[in-house]
Structure 1
Amino acid sequence: MIVNFNNLRNELLKEKITEIFSIAQKETNTKNNISVNVTIVGKDKIKQMNNEFRKVDRVTDVLSFPLLENNELHDGEMLDENIFTDLGDIVICKSKAIMQAKEFGHSVEREVCFLALHGFLHVLGFDHIEKQDEIVMFNLQDKILKKSQVER
């Protein structure tokens, strides 16, 4: 797996996010030769993106932009084992992560890792629109975070 980071200089945090993505990859039986982009932005940028792409005019914590439909992602014939498949982009708002970390009483590192994982599951095709899908996705998030070395 290749994880491309933009605007994130903390090497330890990059390693932890990559580790969490690897655990998620195994838990979801996703192939190894995938890539994903993780970008850290400020609140003005994520608000603009949220408005442009989701028609929601407010700051959010994470946005995901999957490049494949769920059925394409899990279609073994479409995904060539010799070619890397770009899953999409995850955009995290740094100031929102800091605020939420304080609100929930844990580290900024833990919050950024959680948001990255949440976005990664979205680019893997998971969502939480329907209650049953929410239960599946959130239980998977919890399971992956428990397996990781990220502080609780």
Structure 2
Amino acid sequence: MSTEHTKQYQHRKQKERVVLVGGCFDMLHYGHIMFLIQAKTFGDRLIVALESDENVRRRKGPLRPIHTQEQRKIMLESLTVVDEVLMLPTMTQDSDYEQLVNDIRPSIIAATEGDPYLSHKKKQAEKINTKVIEIPKIHTPSTSQLAKLIGLE
């Protein structure tokens, strides 16, 4: 088990209910904030697994991320609802994410309704006998839509 994830596993041993979420969180917006607030209601500790700049670029295109992973981490850490942000290395295989979930062993994995990786998250959750909670999507402009609106893309 990696040293970085050992802390989270210790919280699990202490019966603290850990909620794990993942994503890019490139330009924080209302939808992100509401998702994080709702995710936190399912546990005592909210951990955000933050995608690497390389993964954001691969998923969102060559002009992204707008903010570096370090900048995105600082923004997320400034939110009182977020207890910890894990800066993920570049991950390319489902097994990388499975290892992360296995190391942290969250009580809940929270995902946005319609998450394109939902089936993968459900498989990961099943392997550690936990569950995925789908949080209804807030209908607000996405980061990609906002970036186009203000001329960044």
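The numbers here are math on the coordinates, done by the rules we state, and not lab data. If you're wondering where the values come from, they're calculated on a predicted model, not measured in any experiment. Cβ atoms are built from the backbone, for glycine too; each structure is taken alone.
Below are the figures for this structure:
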{"quantity": "Which entry (1, 2) yields the derived value 1.7 for distance in nm of label points 7 Å out along Cα→Cβ at positions 22 and 118", "calculated": "2"}
{"quantity": "Structure from which -16000 was derived, helix-only ellipticity at 222 nm (-39500 (n - 2.57) for each DSSP H run of 4 or more, over all residues; to 500), options 1, 2", "calculated": "1"}
{"quantity": "Comparison of 1, 2 by FRET efficiency 1/(1 + (r/R0)^6) of positions 62 and 126 (r between Cβ atoms, R0 = 30 Å, to 0.05) - largest value held by", "calculated": "1"}
